[in-house]
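Peer 1: Some structures to go through are shown next.
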Structure P
Amino acid sequence: MTEMNDLRALPSVDQLLQSGQAAEWIDTYGRPLTVDALREALAAARAGVQSGRPVPAFDDLLNNAHNLLQIWLAPTLRPVINASGVVLHTNLGRAPLSRAALAAIQQTASAYNTLEYDLVRGARGSRSMHAEALLTRLTGAQAALVVNNNAAAVLLALSALAKRRRVIISRTQLVEIGGGFRVPEVMAQSGARLVEVGTTNRVHLADYETALSEPAAMVLHAHSSNFRIIGFTAEPALAEVAALAHCQGVPFIDDLGSGALLDTARFGLSHEPTVQESLAAGSDLVCFSGDKLLGGPQAGILIGRSDLIAKIKKHPLARAVRADKLCLAALSATLAHYLKDEAEREIPIWRFLAQTPDQLERRASAWAAALGRGEVLAGKSTVGGGSLPEETLPTRLFALKVRQPNAALALLRQADPPVIAYIENDYVLLDPRTVLPEQEEDLLRALRGLPGE
């Protein structure tokens, strides 16, 4: 009987709706969602009473409902402060966009646009034209096409050009990269017939020559992404394989991956093959990402011979993997930075890579001075994003000694915006290389919330 009386003591949904707080929530969240939250809060209270807990206070019920509303509508895709020192952090969205790219997205998204409309003819146009002129002028390629990511670009090229036909590829390049993307499986999905040449560590031009003694659709070169084979290795130069393929009348396709348009050696890194170099070496088609070393939005970019690109554009899969208006707007703005010779100044990843240890030390020291704690240590930043595996850049780290480093990392992740740092030798470490200057105040506020040693 007591339990029944307790249950009767709970207010109704209508009574809760009469409160001032509920009226505010209806304005903010809408009536249907507010009612759902109140019902769920009451259901939880009922279950608690039946298990022996006391009847919650009226205000507690309202607070519980409000918490539900906030949880339900909290965005799962949130900006973070990347203090990890990984410039192209795949889990953190890879390349941040330039101000011009962000403005292009805003302008395109806030109004109708010419996505598939030809202003000269006053009729339907093609979205495939967007960014194509920029890409061909920048790289010297005959034609170009943008799709939604590089995996899609490779799959589309194979499907359009090699279905049920032989594709020659070295065993050194049968890679698996993040998210379970495996070259052999992508080839199988496209309907192409995989022909492996060489061994896992050595391949010679004669291996390709033997494989090309029978008809083939293409020779494919795949980037090594996030690993490197060292030791007893051999692999012919790209130009040699391309020339051999051309002698046999077979196109040579280079899945370049990173999409570098600038020489990474200028920034103290090993040289990453560029898109322009791949074309100069004889590639008939080059596939690469938009959000790696190019520094733009997620995209898969195909450039090369106009006849191959035309065939790819007509394939039914091209519609399924096409890029949207926001991607095309941001990519076009990013490419314009290269054409105007301002990429190193305007594109964030190149600014990050260009920072010197002295500049980074000044930033880390300023954080220590502002907080009145911490120290500056030498460390290493990495490129990440499947580019330049094992390559690092000297950096300076802001280091905090705390009693519970893992708990400190958790607190930083709960900040607004969340801060992503790491632990080494019981220090909480933050690399200024990947922290945007405009994020520093938020970063310092989050660090002030950490307990001392």
Structure Q
Amino acid sequence: MTATFQPPTHGFRTFLIVWATQSVSVFGSALTFFATTIWLTQTLYPRPEDKPDLAFALSAVSLAFGVPAIFGAPIAGAWADRHDRKRTMIAMDLANGALSALSAILMFTGALTLWMLIGVTIVHSFLAAFHHSAFDTSYAMLVPERQLPRANGMMQTLWSLSGILSPALAAAIIALPALARQGLIAGALGAALGELRDGAPLAIALDALTFFFAAAALFFLFIPSPTRTDLRAVDGSKKSIWADVKEGALYIWHRRPLLWLLGTFAVANFLLWPLDIFQPLIVKFNLAADWAARGYSFEAALALLASIASVGGVIGGIFISAWGGLKRRRVYGVVVALLVEGGAMFALGLSPLLFLTAAMAFAIHAMLPIANAHSQTIWQTQTPRELQGRVFAVRRLIAQFTMPLGVTLAGWLGGAFDPGAVIAVLGALLGAFCFAQMFNPYLLRVEDKVWLDEMAAKHADL
């Protein structure tokens, strides 16, 4: 294992640079997500009778991104503990940039099909698992422990910040070919844009550029990685990567309150993930009368809803960054935030109005960074830095393995039932579960490190 580690003198400044440059890449990825959703909804499955096929396509693409990232996480985490994390992030950014460029070309030429999109998304997801493991463990090497809650809040803000402008920008980019055909864009540029069926591939091409920018910025930064001294077994043989994965799993297994915390997120992910699948369906079918009466198009209504939701995430992230979060009993920062999300989901599912739905989406996304920042701080203070890659990867697998189940369920329910009613039921279940967890004695002691270490020692002896 490593000796006691001290972050570099200007570590927080380096973290700020990494945070800012990687935000550009996350912004580009949000463009691709929105553009792909519009392409599926308006180009591939545009008719009302396509609703079951559209629900299947949205859930299939979501599964293609989620499953490899989840089940590849343990290997990616062990890799992050064994290799230079900066080089890993650079390699993954470059590979993802090339893959986004390929996707844009296929869409430009009209050759992209649903199954090709699923295949490309699977590779994207696997690469993202390695990037995320390296990124997720790097800032704990840069930031002093007292500043970790603030850094965690900023990391949570990153994902939401990208969603504020990206839906509106993606919608504007997608509309460029139509504007060119109307003569609103003149010259050679207008003629070239007018030849395109839609502008979705333009947004994906921009995403490729953001990946290359993020990779280039990392070349000039110093990001330390732990030096492992335990890669040899007692008999002198090299320790396998699967042994690392097992070590991360046992660290959690021997500390059962951490399992309760993961179980809470596993249930929350199962109930929350369908919301992303149902959002285009709710806008297209449940809210159509309201946004049409207000003079919106489907793209504008979906972009408005996504942008307001992301504003909620940013405000929640700024709030937790400025506040620093609870200094003790952080578990309440997790459970109460998830409880509020459940109530907001219930109201969102029953809402017939675009702006009321947007307000509930705002509340849901505002609670996400608060819950995640408190959880991340608990894990960072309970796990040695040299173990964080392995432990965090297994943690991600356990917390998110229910996501494919939720997405699969959403694909069936979205085609068979009213999506708003389904979301209302899922929100009620989430609220009831989180309320019960507020009285779980094991979960409430998850921050008692002495007790957890004693528990781990007893399990190890057994």
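Here, each number is a calculation from the coordinates, and none is a lab measurement. Quick caveat, the model's predicted, so the values are computed rather than measured. Cβ atoms are built from the backbone, for glycine too; each structure is taken alone.
Peer 1: Out of P, Q, choose the structure whose coordinates give distance in nm of label points 7 Å out along Cα→Cβ at positions 96 and 280 equal to 3.3 when calculated. Spell out each step's value before the answer.
Peer 2: Numbers: P: 3.3; Q: 2.0.
Matching structure: P.
Peer 1: Tell me which structure, out of P, Q, gives 5.3 once distance in nm of label points 7 Å out along Cα→Cβ at positions 48 and 112 is calculated.
Peer 2: On the way: P: 5.3; Q: 2.8.
Traced to structure P.
Peer 1: Which of P, Q yields 27.8, 93 for Rg and Dmax of the Cα atoms in Å, as computed?
Peer 2: Going label by label, the one that fits is P.
Peer 1: Check the numbers for Rg/Rh (Cα atoms, Kirkwood Rh), for residues 56-103 alone across P, Q and tell me which is largest.
Peer 2: Values: P: 1.28; Q: 1.07.
For this comparison of Rg/Rh (Cα atoms, Kirkwood Rh), for residues 56-103 alone, the top structure is P.
Peer 1: Quick one: helix-only ellipticity at 222 nm (-39500 (n - 2.57) for each DSSP H run of 4 or more, over all residues; to 500) came out at -12500 when computed from one of P, Q, so which one is it? If you can, show how the numbers build up before the last one.
Peer 2: Working: P: -12500; Q: -26500.
Comparing all candidates, it corresponds to P.
Peer 1: Name the one structure among P, Q that Cα extents along the principal axes in Å, for residues 240-391 alone of 66, 38, 27 was derived from. Please list the in-between numbers first.
Peer 2: Working: P: 66, 38, 27; Q: 59, 35, 22.
For Cα extents along the principal axes in Å, for residues 240-391 alone, the value 66, 38, 27 is produced by structure P.
Peer 1: Ok, one more. Suppose you compute distance in nm of label points 7 Å out along Cα→Cβ at positions 248 and 336 for every structure in P, Q: which one lands on 4.5? Mind showing how you got there, number by number?
Peer 2: On the way: P: 4.5; Q: 3.2.
The read-out comes from structure P.
Peer 1: Can you rank P, Q by relative contact order in percent (Cα under 8 Å, 6 or more apart) and just name the one with the largest value? Spell out each step's value before the answer.
Peer 2: Working: P: 19; Q: 27.
The structure with the largest value is Q.
Peer 1: Ranked by mean count of other Cβ atoms within 10 Å over residues 72-79, which of P, Q sits at the highest value?
Peer 2: Working: P: 8.6; Q: 24.8.
By mean count of other Cβ atoms within 10 Å over residues 72-79, the leading structure of P, Q is Q.
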